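These are the structures, in structure tokens.
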Structure P
Amino acid sequence: MLPTSARLLRLLSLLQQRRAWPGADLAKRLEIDPRTLRRDVDKLRALGYAVHASAGHGGGYALGSGPSMPPVLLDDDEAVTLSVALHAASGMVGNLEPAARSLLQKLGQMLPARLRDRATAIQAVTVSLHNMAPLADAAALTLIAAACRDHRRLRFEYASHEGAITGRLVEPCSLARLGYRWYLVAWDVERADWRSFRVDRIRSPEATGSTFEPSEPPGGTAAYIQQAIAIAPFEHRIRLRLQGSFTELSARIPAWCGVLEAETKNTCILTTGADSTLGVASLAIMAGVEAELLDDPPIAAGLRDIAARFARAMGVGSR
């Protein structure tokens, strides 16, 4: 039998791994009898851990939430994963870096040498470049996430791309992240339509006392947010027929580039948008495959002019 202190740590680790444990399974894992297990559970409760017990045949134990944050036991892979994730997340959410740095320091002091080398390798060799893009505020992000989960209406001020501020009352559906950007998908109550909002442009979010029945946009949240990000905000929209299978093209064309749909076994349709003809041309070039412009949009003449300028630059037709 393990010494009492070591056994308590082992018991705590087991309770943190699963929602509930049958008492017989725990006793077997710890190589102790049920009476000793009950005493060990009482000791954990005395230390502040909320361990719930269920009686009757097949009864067992479950670790619940208590009034304070107790120590959390991590295995080797979990500790390394936490360190790497904290380092990455601190550069993707505003005002998160001080807390992440403090937590990484605490984690580094507790890790054994073999894990400390693994966990700190990325930080030791990574140079952090200044991110010019505005980041979503951590407090606002967590408040919005809670409103989505609890189906509570949100009220906030929203800054448009041009800087105009408008008041919004929404029924939040879910959050979506693309690179450094966080987006809120929500039903706009006053406009009676679905909308997407960049979280870094949301000001003074406040959850109201009103709840609502959850729903999602037609086609699903993922499809809606992809279209909202890649197409809807832009002045010009085009469709391109690309040569290649959906599997091949979806692996090389980023989600923010547009909405990609399979047309045939060897062709796909990319619906995309940009604020200028040069932007549209750049997206077509980025696809990296033969492309056919569909629908003859109003900017077709501008695209042909860009193609002609490239041809002249390359000396095509000059000989």
Structure Q
Amino acid sequence: MDVMNIVANTLGEILAPTTAAYVLAAIGLNIHFGMTGLMNMGQAGFMLLGAYGFAITQSMGANLFASVCAALALAVIYALLLGIPTLKLGPDYLAMVTLAAAEIIRIIGRSTAMTNITGGSAGISPQDFTTKFEDLSPLPDGQTTFLLWTYSNNIANSWWIRIVAWTIVAVAVLLCWRWFHSPWGRVLKGIREDENAIRSLGKSVTTYKMQALILGGMFGALAGILFVLPRSVQPDSLGRTVTFYTWTILLLGGAATILGPVIGSCLLWVLLTFVKEVMRGVIPDTVISSNQIEALGWVIVGVALMCLVIFRPQGLLGDRKELAFNA
């Protein structure tokens, strides 16, 4: 068993762009659920729309800023279409509607009728939408080794993507810290705990909920862009499981906390990678196959998360007294 390789692969997940993408998705979900109490079970829908908006406009020759704006615009339109008829629903019904809406986005994306635009089930190749992003890099061509990790500077799963991704995460965390402690954030917390009390103060609860849905969806769209930059845009890779992972990350780190999404995402992927790497190094291929190790890794991590939910339901950084639904 190569211990150094296991350590490098495990700790490398902390820097991975996929980890950063899930942090942004969880931050968006934290605005929905942690701040406002909205049961959004379709965050993957915002991510997929963001990925498509960026990739399609890039393949059409748009500049990077226009492509990011297109992704955010799609998220805003989707939030409006989703929120106007549903935000007055109870949490259970809202969860069902958002889950179904995200599935509609995925099915439309993989439809053969949309092949000329979305690439259908095959998706959009990274060569069609990553060139301008890679050209923007100030890093020299080639590879760079930093401590235990060696990655390409600019191509595919690169240092450039990591720098951009975690810079965006840092800005998002700073903005959320400011929003959570602003009068607007305190109104959202009031809606989460007792929206009738907020309504009695003359506040438009539906308007605030819509603002939270739009803002959290925009973070989801940015997460979708970061998620697909190291890979292709494939609709099935942004399905129901992505929403499940995002919820897991948020609840693991702690809902309604600033750093909860960051800690949750890093811990989930580090723990999962460590378990899989150790099993691959200890268990022979003749005993259990690679695919079975992949599934067993999720089982072990799932049991650990179940124990966390049982013994610390507020998450690692959460405060049980902060959330009314944990009282």
Answer label among P, Q for the case where helix-only ellipticity at 222 nm (-39500 (n - 2.57) for each DSSP H run of 4 or more, over all residues; to 500), calculated from the coordinates, equals -22000: Q
So if we calculate relative contact order in percent (Cα under 8 Å, 6 or more apart) for every structure here (P, Q), which label has the highest result? Q
Suppose you compute Rg/Rh (Cα atoms, Kirkwood Rh), for residues 49-184 alone for every structure in P, Q: which one lands on 1.08? P
Value 5.4 of distance in nm of label points 7 Å out along Cα→Cβ at positions 81 and 305 was derived from the coordinates of, among P, Q, structure P
Answer label among P, Q for the case where log10 I(q)/I(0) by the Debye sum over Cα atoms at q = 0.10, 0.12, 0.13 Å⁻¹, calculated from the coordinates, equals -0.87, -1.06, -1.13: P
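Bear in mind these aren't lab numbers, they're just calculated from the coordinates by the rules spelled out. Treat the numbers as computed from the prediction; the structure is a model and nothing was measured. Cβ atoms are built from the backbone, for glycine too; each structure is taken alone.
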